Structure P
Amino acid sequence: MIKAGIIGATGYAGGELVRILTSHKDAEIVWYGSRSYIDQKYADIYRNMFKLVDAKCLDDNLEALADEADVIFTATPQGYCSSVISEEILAKTKIIDLSADFRFKDVNIYEKWYGIRHKSPQFIDEAVYGLCEVNREKIKGTRLTANPGCYTTCSILTAYPLAKEGLIDMNTLIIDAKSGTSGAGRSAKVPNLFCEVNENMKAYGVASHRHTPEIEEQLGYASAEKIVISFTPHLVPMNRGILATEYAGLKRKVTVQEIKEIYDEYYKEEAFIRVLKEGTCPETKWVEGSNYVDIGFKLDPRTNRIIMMGAVDNLVKGAAGQAVQNMNLMFGLPEDEGLRLVPLFP
């Protein structure tokens, strides 16, 4: 039985980790870490866990937790994990960090886009970017996994096969993405109040969103070139879900059948990627509560562009579900253990 600890267990991603791990047959949670709710019963904070979780919240003492846990999930703001991680901790336990602290190989990019100094750059080289469908073999052998962001998971996997095959002009790539409000976290913020969000849609982080360089770096690896993209996120009045609509110029004439065969070939063995039938557009409702990524596309011969579309649940495949998928790989378990979650409807 894998002993798991969660730092940041009372945030939305942390709460989703608890929900998934509670039903995982090979894992048990030994530490519900939450600086804001120390000594309070977890089920009093998340009432959906009443009679399911009897534990109290503990502090965020990573050194003490490393003595008890086989794996630690840090569902924390940027800068936390890099400020507390050490060789002594990594010698005792594995870490899956849900922040951006170890997603970038160039520390200067991290410090520029996040505006904070990285406090443990010595671990950057060994950290593995935890996009399971791309880095599966590397994840199996690491002790430090950088769990990807939600927008980035959806955006990268939607375009990855065509980027890898060199069919699209990467510097024409435009990503228009929409997210539910849970992507902004559980902390109280005026822009996320019901009256601000309901009956409203707005762009934010225009030409400056922090997930932009993460998408550029990973799709740059896929296409074997340095790329610059346009990425614009939007906030929509729903609890969870991300829909990414991506536009790119084609390098040559292709057919619908050729594109479909490429997607099918790349993802035919992937349990959590569903390539939709021709003409079907993904919807967030059909992946809600699950670890699936639904992908569709449409050729536009008039403009010689392709429109790629992807949908994920930002809290599952975009955060906690992917983190558990990474844990399964790191411990040699079936990759889908604990993640056979049927999407919720309605």
Structure Q
Amino acid sequence: MKILHTSDIHIKEYKDDSWRAFESLIKIGSKEKIGFFVISGDLFDEKSSFVKLYPEIRPLLNDADYEFIIIAGNHDEKAFGSEAFLGEKVKIIRNLTEPLEYEKLRFFGFPFRNITSGEVRNNLRKIKELTTNDKVNLLLFHGELLDHSFSGSDFGEEEISYMSVRLSFFDNLNLQYVLAGHFHTNFQVYELDSGGFFVYPGSPISITRKETGRRSVNLFEAGNPPSQYKVNTPYYKKLTLSIYPEDTSSPVAKIKKKIRKSPKEAKFLVSLTGYTEENEEDFHKKIKELEDKHANLEIENRVRGIKQLTEDELFKAFNSKLEKLNPSRKQKIKKLVIKSLLESEE
């Protein structure tokens, strides 16, 4: 039985980028002939998005030829109340001790709650007597794994910890998979001492500019290890260019070349540093025009005119010391000085 596992889609509006990314994942599910589509929290960015999109999301889910299993995350924890019904093909797990039972699979769900790490551990112990060896036991979970050294950007725009756990919390629970959400940055797999797996699929779309690189979901056969599946959804791609006065190709040409060679889903975050021999105002105007022409391009332009450097009194004094050298030697040393200045700024 194939399972597609994702989380942190953060849909806000009908047909926004996150909605379209979700639609593409649903198509992948059909193409790959999955049995279950698992969402480990934050399908919606907030409760109001769910309320607003309720009429549109229900037919989208129920037109699929497989089942959806969903838990709430910290963003949409209030969206899936007891009366929320998304159709026969959608199961919302609201209680950790009430798993969904299938012929060979048992799905537990631990929806987000604002509780301490110790309370999370105590709650997890409640499922010990509910797991058995005759089925594959899976847990949907939304929270932070303390065994990994995270940065604030790993959780999108979150600044505090949620539902913190350690891998040891899952010891002796007979779980083959912990299908987790909340970690945005990339695909991560951790082995449990029991032989099972703790998996963060990462967000299937770049939610913030801190999440760079092509996105993924976890697509696996129950009983086999988790498997990273790359998807064609919008993502941010960083590009850093250092501009040297002697460059023969223009930064505009370099950026255009990168855009042409990249997938249409890529949104470039370009950082320009260095010095240009062009008039500084003219240079910045060219870069601004390029940025305005490309919706998938954001440029941080920190390039300065070379005259700012060559007219500096310290540089002039240094340059006068080079007068005794032959022209080619002098030029070579000047280039090395400019290059070292650029590298010190990066």
Taking mean count of other Cβ atoms within 10 Å over residues 79-86 as the quantity of interest, name the structure among P, Q where it is greatest. P
If distance in nm of label points 7 Å out along Cα→Cβ at positions 207 and 263 comes out at 2.0 when worked out from the coordinates, which of P, Q was used? Q
Check the numbers for relative contact order in percent (Cα under 8 Å, 6 or more apart) across P, Q and tell me which is largest. P
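Of the structures labelled P, Q, one was used to calculate FRET efficiency 1/(1 + (r/R0)^6) of positions 15 and 103 (r between Cβ atoms, R0 = 35 Å, to 0.05), giving 0.95. Name it.
Only one of P, Q returns 0.95 for FRET efficiency 1/(1 + (r/R0)^6) of positions 15 and 103 (r between Cβ atoms, R0 = 35 Å, to 0.05), namely P.
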For structures P, Q, which has the highest computed value of FRET efficiency 1/(1 + (r/R0)^6) of positions 31 and 167 (r between Cβ atoms, R0 = 30 Å, to 0.05)? Q
Of structures P, Q, which gives 26.0, 87 when Rg and Dmax of the Cα atoms in Å is computed from the coordinates? Q
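Read the figures in this text as sums done on the coordinates, not as results from a lab. Values in this document were obtained by computation on a predicted structure and should not be read as measured data. Cβ atoms are built from the backbone, for glycine too; each structure is taken alone.
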